[in-house]
Structure 1
Amino acid sequence: MTLKVRVIAPDTIVWDAEAEEIILPSSTGQLGILTGHIPLLSALDIGVMRVRVRKEWKPIILLGGFAEINNNNVTILVNGAEEIQEIDMNETKKSLEEANNLFEKAKTNKEKIKATQILRKAKAKIQAATIINN
């Protein structure tokens, strides 16, 4: 038995396939979903969703949203998402450095919020890279 997983961003469907297991970045921590999970609605944080298909883990970066689990159907509505196939670790580390610098230079609340989102996305890419490289 499998889960039917759909990841929907405002402009596209990022993922629409079956999976054996998923791990979501919920607002309260990592949330593992297997077949037969009880119905659930959960807020999602910026982070990496891991999807296990044929015993292989695939990372998808989610930029916050909501997940609904019901009858082995998982519908994920997000502000944005990025399926990761390959990651250039040097480029990713450089992006993380730039995000840290942007965060340190932020002065207004608006700048701090934007810098925090950019920093969290950069950290999620580092996390996704470790999934791909293992």
Structure 2
Amino acid sequence: MKGKLRPFCFSVNGRMKMMRLALTVTSMIFFIVAQAPEPYIVVTGFEAAAVLFFIILYVLRLDHLMDCLFWPLLDIINSVVSAIFTMIVSVLALIPGNTTITVLGGVSGCVAAVFCMVDMALIYRKLRLNPSGP
């Protein structure tokens, strides 16, 4: 009997991470098309790669295999850092004088930063309810 074990992709955390990934990639595509400054593209690309890493980690259940690290804490730290950097890049992209596509990238980046904060809150809530780990 498996209990309440649900695949990661169908959990709330999984859907949140996939939305973060989709919004970050959308923002990066907008920045690439608008030929925005390279730091905008690099930051969003790094964030997309980090979120993709955590999605693969949780889908393949490698967090249970590699129990030498406390993955939820690393995930919270990643969400905080992602929210800060994504918000900075997005606000800079929203400064007047930019093209419409750059502004669209900034808006999707701001929404991605909000999803980062919600993801962090969900992981923190899960740790508060189950301190031994998910």
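Work out which structure the value 23 belongs to, where relative contact order in percent (Cα under 8 Å, 6 or more apart) was derived from one of 1, 2. Source structure: 1.
Comparing distance in nm of label points 7 Å out along Cα→Cβ at positions 14 and 38 across 1, 2, which is largest? Largest value of distance in nm of label points 7 Å out along Cα→Cβ at positions 14 and 38: 2. Upon calculation of Rg and Dmax of the Cα atoms in Å from the atomic coordinates, which of the structures 1, 2 produces 16.0, 60? Derived from 2, not from the others.
From which structure (1, 2) was helix-only ellipticity at 222 nm (-39500 (n - 2.57) for each DSSP H run of 4 or more, over all residues; to 500) calculated, if the value obtained is -26000?
2
Looking just at Rg/Rh (Cα atoms, Kirkwood Rh), for residues 46-109 alone, which of the labels 1, 2 belongs to the structure with the highest value?
2
We did not get these values from a lab; they are worked out from the coordinates using the rules stated. Every value quoted in this text rests on a predicted model; they were computed, and no experiment measured them. Cβ atoms are built from the backbone, for glycine too; each structure is taken alone.
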